[in-house]
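Each reported figure results from applying straightforward, stated rules to the coordinates on display, with no laboratory input. All of these numbers come straight from a predicted model, not from anything done at the bench. Cβ atoms are built from the backbone, for glycine too; each structure is taken alone.
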Structure I
Amino acid sequence: MVLIFVTFPADSDMSEIVTRLVNERVAACITVFPEVESVYRWGDEVQYAKERQLLVKTTEDQVRCLKKRINALHPYDTPEFLVLSVVDGDERYLNWVGESTGY
């Protein structure tokens, strides 16, 4: 299992995007956090943006496909896509993630 962090603009229709990713079985579950403010450097300027943080639960086997889908659905040229490996967890939950993503 892996966890993937992705940010989207706060005004994006997150329900449509997350539903699509779960329906396509590239994600078992997606947690959408409330609006946050991100501060980052883009080019030569410091930027401020209102965003929504997504925490995606999926399997290593789905990472490539999920990345492709995020890039297709995302309005940013360079979307955040950070993959963190899960080293342990409740076996029932880990099995559910695998079953929910077709693995």
Structure II
Amino acid sequence: MAAKIKKGDQVIVTKGRDKGKKGEVTRVLPDEGKAIVQGVNVVQRHRRPTQTDPGGIVPLEKPIQIANIALVDPKSGEATRVGFKIQDDGTKVRVAKKSGEVIDG
């Protein structure tokens, strides 16, 4: 099955404390059903200093459930579902359900 959310996609959070935030997917964890989105689900981690790292309080982006994010429609900028379409030349592309626009990626 083809992936509906991929690295580099612009997504919007639909549920949770970060609802409404937009960001870019930096990593997808398909086995866990999660994705890491830039600027979303940021937590503070207290790091001990090492020889190479000064330590301190470090912000860290944690994974978020893929079910709680939706792709941003390239035409309207709103959340949309993802469909698939076979083009005339035989290539399979992702399509935004709201506008019918082909999603780059």
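Assuming 4.7 is distance in nm of label points 7 Å out along Cα→Cβ at positions 51 and 67 as calculated from a single structure, say which of I, II it is.
II
With helix-only ellipticity at 222 nm (-39500 (n - 2.57) for each DSSP H run of 4 or more, over all residues; to 500) derived from the coordinates and found to be -9000, which of I, II does the value describe?
Working: I: -9000; II: 0.
Of the structures listed, the value fits I.
Who wins on relative contact order in percent (Cα under 8 Å, 6 or more apart) among I, II, i.e. which is largest?
Values: I: 42; II: 21.
Max of relative contact order in percent (Cα under 8 Å, 6 or more apart): I.
Using semi-axes √(5λ) of the Cα gyration tensor in Å as the calculated read-out, with 26, 14, 12 as its value, let me know the right label among I, II. Mind showing how you got there, number by number?
On the way: I: 26, 14, 12; II: 33, 15, 11.
Clearly, the read-out refers to I.
Can you rank I, II by FRET efficiency 1/(1 + (r/R0)^6) of positions 75 and 91 (r between Cβ atoms, R0 = 41 Å, to 0.05) and just name the one with the largest value?
The maximum falls on structure II.
Determine which structure produced the value 0.45 for FRET efficiency 1/(1 + (r/R0)^6) of positions 27 and 43 (r between Cβ atoms, R0 = 30 Å, to 0.05), calculated from the coordinates; the candidates are I, II.
Details: I: 0.45; II: 1.00.
Computed on structure I.
Once FRET efficiency 1/(1 + (r/R0)^6) of positions 59 and 83 (r between Cβ atoms, R0 = 35 Å, to 0.05) is calculated for every structure in I, II, which label goes with the largest value?
Details: I: 1.00; II: 0.50.
That would be structure I.
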